[in-house]
Structure I
Amino acid sequence: MFFFKKRNISEKEFEEQQKMQRGLEKTRTGFFQNILNTLTNCQIDDDLYNDLEEQLILADVGPACAVRLVDELRDEVEKNHLKTGEEALDALRGIICQELTPRYPLELDGHPAVILVIGVNGVGKTTTIAKLAHLYKEEGRRVMLAAGDTFRAAASEQLELWADRAGVPLVQAGQGADPAAVIFDAVKSATAKGYDMVIADTAGRLHNKKGLMDELGKISRSVKKASPEASLEVLLVLDAITGQNAISQAEEFCRAAGATGVVLTKLDGTPKGGCAVSVWENLGLPIRFVGVGEKIDDLMPFDAQTFVESLLPEVPAHKED
């Protein structure tokens, strides 16, 4: 059964849990509060399942995913003879946690480890790169950035400002330069200078521009040409506020660039953060990081259990007089 297990967590993990809870406040106190209310102190019957399905759809989980989650919950209730809404809620937490737990780890053992960041304009791609640089620098890695967005005016300048804030070097070229060549040079430079990681920006592409999508494939290939020992993660940045629309756009990105994971930004700005639950079902990609604020340290490695506990916290038991 998918029941949650209690965890003993460190002080650092507790702080991260608190940050996640603050970042998800709009979602937790919005549609997911309705889910908590639906499953608390109620009778398990068809009306409950129908209400739950409706609330999951309103929370932007997506219709197909909502139906499947409710069907799985129904199976768990029957198989384990659950009697109360609280027991069903605990089972739902476990089902969602299993859905969101990555099936495989990030590959960051290359020399260097390269992270290619892709996504359409406006999703927070540039700030995500800076936050990733800060996060990995804090972990002791030597990080270099690459300004692979040579299409948009001032993109390099914007990334340069963020690189200065994060305290990491930046490889860049003029507007109109070949993005694959810029990233090739960055990987070559990082290899020669002993840097552990290269995080590369790309132009914000519309999902239906085939030529630009083909360019992403070219960039990916340039990494291996620059360093056969490099590892490559391609992180797709999605805007949680856009939700299911962002996920439908992302399917083309996955096919064109071989995306390996998702960064879900702006979770703090929406009451409909349920789109996170359907990322794996729709894209077959794990969520690797979530953005829960605008500060440079507000990008968090994704932990499924912390996320679910923040969305569907335990309801305090009522004390008897």
Structure II
Amino acid sequence: MEKVRFGIIGLGGIAQAVHLPILSKLENAQIVALCDTDKAKAKMLAEKYNVPYFYTDYEKMLKEVEEIEAVEVLTPTNLHAEMAIACVSAGKDVFVERPLARDYKEAESVVKALEQEKDRKIMVGMNLRFRPDSMLLKGFIEQGELGSVFYVKAGWFKKPNNKKWVMMKEKAGGGVMLDLGISLLDLALWMAGYPEVKSVNSICYKHQTKSVEDSAIVFLKFKNEATLFIDVSWSYEFENSIFYLHIFGTQGTGELNPFRIYKDIQGNLVNLAPQKMDRPETLYWKSYENELKHFIGAVRNLHPLVSSAKDALYRMKIVDAVYKSAKLGKEIVFK
């Protein structure tokens, strides 16, 4: 397969820790241009990864570097929508780190722009789907091993990354719900087969923050009578970060971190999961590697794109309802 030629906008922590190291080693990818408002950083990273062009103006990069086929948008959230729209309008496919936008209205503007460029693709980074253990659990569910999924419980407790902008509502759109919660929401919806939401109830706290929430507790009811509980926080005091997902079905239970599949077989509780799995650090790395390989394959039309902009629009509708429920102190019923 011919290499997909990438431009990257935004060279912060996620770019340097994950995207640049992975993309630079994938045999089907080539980084041809970098862009960041910090010229010294862009120059340094271009030299480190042998990238021929670097810019401080992404619009200039899109105009001048014609060989770019796909763009990664790895900037603060307030820039995602405008940059994604500019990229598809310039004829590029786009990978945007989560979330697609700060709210439903912004996400809708991206989807509308994409509808005008029908040959283009936008994928939103939801790497939890691409963890090897997540994909195994999804396979068990699709094979009917758990029966019908009726309850999903997920949590993620982690101190925020050292970025001032994630604490600013104007730039981030929200707090821990948009940082961690939206990934759990996506993972749970995917695992459960995208049931239609009936209502949302939530509480948000600002114990250590001012403009955005540092903890969020969310309860969703679905029209098929299934339920979802999400608990996320930057401020819970734990020795280490905690991430978990429990899926309860009529014929068994699935868990992530660690990976377990529990079933009652002739009166005995049996764990069907493989005895040995990768270390958490390896699962984390492979999730991004698998995600980027999927995007490259989709750009080359080898398979349909998952985690599309339209998927993200539905997630943002739910997230908007989470914030509305917390603000009004009542359940939000979907029409």
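Hey, helix-only ellipticity at 222 nm (-39500 (n - 2.57) for each DSSP H run of 4 or more, over all residues; to 500) derived from one of I, II reads -15000; which structure?
I
In terms of mean count of other Cβ atoms within 10 Å over residues 29-36, which of structures I, II is highest?
II
Who wins on relative contact order in percent (Cα under 8 Å, 6 or more apart) among I, II, i.e. which is largest?
I
Using Cα Rg over 2.2 N^0.38 Å, for residues 117-220 alone as the calculated read-out, with 1.01 as its value, let me know the right label among I, II.
For Cα Rg over 2.2 N^0.38 Å, for residues 117-220 alone, the value 1.01 is produced by structure I.
Each reported figure results from applying straightforward, stated rules to the coordinates on display, with no laboratory input. Computed from a predicted structure; not experimentally measured. Cβ atoms are built from the backbone, for glycine too; each structure is taken alone.
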